[in-house]
Structure 1
Amino acid sequence: MIFTAPPTTRSRVLLVLLLLGAGLAGCETEAPPDSYVARVGTNYLTEADLDRMLGSMGPVGDSTEARQQAIDQWVTRRLLYREAERLNLGSDDEVQQQLRRQRRAVLVSALRTRLEEKADVRPTAEEVRMYFERHEEQLRLREPYVRIQYLATPDRASAQTVRQALRAPSAPPDTTWARLVAEYATDTTQARRLSRRFVPQSRLARRLPPLADRIQDLQEGDTTPVVQANGRYHVLRLDRRLPEGAPPKIDWIEPEIRRRLRIRTRKQIHATEVQRLRNRAQADGALERP
């Protein structure tokens, strides 16, 4: 006999069936993969699946804790989905309507993605420059921007050496900083990039969680104490801070300009395609509206 859940139960589990595309990553097979980190029935969460899940979460402070949370979420969603299938909730009329709406939304999203892939939505350097010149006043900094010298290293003694160099009476010249990065930095690319350009203070805090609380209180030329986090030792010196409302340079905000231009291009592509479909439907007699 098929058990039909009462309305209150149906409303609770409805979301479970709607999470199929986003929350149930993993491999489903009769034969298990060579290795996996979790299993629910014949569903396996592999290391590659877990890496994709963690990558979609963005920067995380404690990678071990984030990994465990991702595994727990995957297991929970799989268990809920198995229970929803056992209760045959897929045959419920309300659930069927929701799934049809979800399917339409996914297909529309897929069409938009395909249209964007066919078109070149990457702004050129000239388009970025023209946008900057036309909107320079509106592009004044909306928050403080900072330029820093920062690196992480695997041992405390190295971090202390770097901190002493950064606390010298005058900031170390570029050649000295380049030597420190090459000799001590775990991630040389990140250390070099951050020392060359201004970035929003809030973004920097998100990228460097162990130092987030300390960045705001630093004065220009100040260096943080050595901070241990995620198995590394972190050191940061504030080179310069620009206040909210300061006029920007184009390279500081180029990523934001490119983001705005991409959004504008996508909207234009969408509007053009909708108008084309509208015209064709009217010509075919498939569209009626007041």
Structure 2
Amino acid sequence: MTGELLPHPGTGVPFASPVPPGTGWPEDPATAETPVARSASDVVESAAGAANLADLDARVSVCRACPRLVQWREDVAETKRRSFADQPYWGRPVTGYGDTFPKLLIMGLAPAANGGNRTGRMFTGDRAGDWLFRSLHRVGIANKPTAEFAGDGQKLFGARMISTVRCAPPDNKPTVTERDCCAGWLDAELADVLPFVRAVVALGTYGWDATLRAIRHSGGTVPVPKPTFGHGATTVVHTAGGKALTVIGCYHPSQQNTFTGRLTEQMLDDVFSRARDLAGLGWGCGGSGR
């Protein structure tokens, strides 16, 4: 942990990088007493012991079970990208974000090293997140088109963002072992929210595969052979309780896709409009429409 304290971009309160839990960072769910998981078995045990979703988020946010990911996220937090050198970095696992009783889930891969790993909030502070939140605002799921930092007033209506891996991985590529270790957190979160969910938007092949794998792992059923990912592709899966969920594939709003025109704003809006309707969400406040 660096000894230099830098001001949070929203509140101006100084923080170290990485941010110690319970020191006042906006939206930090943890305290100094939150139990820390240090192995895959710890993750399973700690997730099972969470009293509710807020407690689960707190436990996720202090996890240290994957040594390579801990080292990487904290190295990035201490070194910093030059354009953010005047800001503190969260440098911890990033929790799910949004509605506690969501009808729509948005499944991603992992936080970005200088995005969520910096801001402490899913899909916040990087260009992929900028595309995502603008689209969510246009279709009425987010109350504003920007997401700059935790505590900026951003709010989702009936939707929750989650990721397969909660720490920023080197080269955006977690190992299978790291993915499987983090699955303990994902499984517990899904157990809390799936009873309310009606639709899932899976970002990229990784998000698609992770969604289908998590449904199977939770005792649900997925069509055989496994449905193929594609932008706008849909499949219906069933939870362990027999409830049908529609999964919609969406190209990830990475610069590789948005700069090349493989993914356009209209394509992104079409997916989220469809997901909004399948989830049975009414129009939120602040959406501009399209």
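No value in this document is a laboratory result; all are computed from the given coordinates. All values reported here derive from a predicted model rather than from experimental measurement. Cβ atoms are built from the backbone, for glycine too; each structure is taken alone.
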Could you tell me which structure in 1, 2 was used to calculate helix-only ellipticity at 222 nm (-39500 (n - 2.57) for each DSSP H run of 4 or more, over all residues; to 500) as -10000? 2
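I have 67 for percent of Cα pairs over 16 Å apart, for residues 52-115 alone, calculated from one of the structures 1, 2. Which structure is it?
Considering all the candidates, the number was obtained from 1.
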When percent of Cα pairs over 27 Å apart is calculated for each of the structures 1, 2, which structure yields the highest value? 1
Origin of the derived value 13.1 (mean projected area of the Cα convex hull in nm², for residues 84-155 alone; candidates 1, 2): 1
If you rank structures 1, 2 by mean count of other Cβ atoms within 10 Å over residues 68-75, which sits at the top with the largest value? 2
